[in-house]
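Following are the structures in question.
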Structure P
Amino acid sequence: MDEATISQYTLKDIEEGLGKTFKVNITESMVNEFAKISGDYSPMHMDEEHARKTEFKSRICHGMLVGSFFSRLVGMYLPGENGLLLSYSCRHLAACYLDQDVEVGGIIVSKSESTRIITIKATVRDAMGKLLVDGQLKVLVLK
């Protein structure tokens, strides 16, 4: 999705049950750039030899990198340009590996007309459907 196709849901367009998903391939470049931005160079993320000695048996990507796709979910899809992420909670349930395809999804579970806040149940799943991250997002709908 590019800027020209950003969703433009307004509060009146949003109903409980509305959902969106998108797919992402977790690349080595993403992990390297996230390490630069966050300053987290843990060998579990950056050193294959070290990671092989862990229970994961290979490098894993930063949990916060995986969770950061919730920002894309809100800003580009649900609701898109009219959304402002106010808060989020995430549970990281399983490791995400480099070069892994994941599906990020969200579904509206509540909407408050008076506060203009929607609650989104957000998830990240691997290609087999295994839940990697489970989250809840509070989003202010600006229009």
Structure Q
Amino acid sequence: MKKIAILNGPNLDRLGKREPEIYGRATLVDLEAALSKEFAETASLEFFQSNHEGALIDKIASLADRKFDGLVINGGAFTHTSVALRDALLGAHLPTVEVHISNIYKRESFRHESLTAPACVAVITGLGLEGYHAAVRFLLKG
């Protein structure tokens, strides 16, 4: 069974409360339950969320050291600002899929650039929470 981590960055703990017209009404707990249910027989999932850049970087290093098979990351705003997060992803050598709930290209121009995307094997944007499911399916095929 493949070990896949799902990492969520700043403000994603506010899913269901923060800008529901953009992100929907489902919470992070709802997302984790849906992923756990769908992949119960095919993947060992580990979930982590932090509003702190260093905590996400430390977690990525830990996942690499623990020989995880893949990573799904929604870096939130750090996607667009963090060279350190990009470097952590590159250094981990984990197949990583970047996920964005909203279509970042239909939003503010500063969201159109992802510093972390070049460190990932794929990027999924605009599929809502289904993007996480698609990312795990993709990693399971790899």
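Derivation of every value follows stated rules applied to the coordinates shown; laboratory data play no part. Just so you know, these numbers come straight off a predicted model, no measurement behind them. Cβ atoms are built from the backbone, for glycine too; each structure is taken alone.
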- prompt: Hey, mean count of other Cβ atoms within 10 Å over residues 46-53 derived from one of P, Q reads 16.5; which structure?
  reply: Q
message: Please compute mean projected area of the Cα convex hull in nm², for residues 14-53 alone for structures P, Q and give me the label with the greatest value.
response: P
At a computed -0.58, -1.41 (log10 I(q)/I(0) by the Debye sum over Cα atoms at q = 0.14, 0.21 Å⁻¹), which of P, Q: Q
- prompt: Of the structures labelled P, Q, which one yields 2.2 when distance in nm of label points 7 Å out along Cα→Cβ at positions 110 and 126 is computed from its coordinates?
  reply: Q
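If helix-only ellipticity at 222 nm (-39500 (n - 2.57) for each DSSP H run of 4 or more, over all residues; to 500) computes to -4500, which of P, Q did it come from?
Corresponding structure: P.
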task: State the single structure among P, Q that was used to calculate mean count of other Cβ atoms within 10 Å over residues 6-13, giving 14.5.
output: P
Parent structure of the calculated result 30, given that relative contact order in percent (Cα under 8 Å, 6 or more apart) is the read-out and P, Q the choices: P
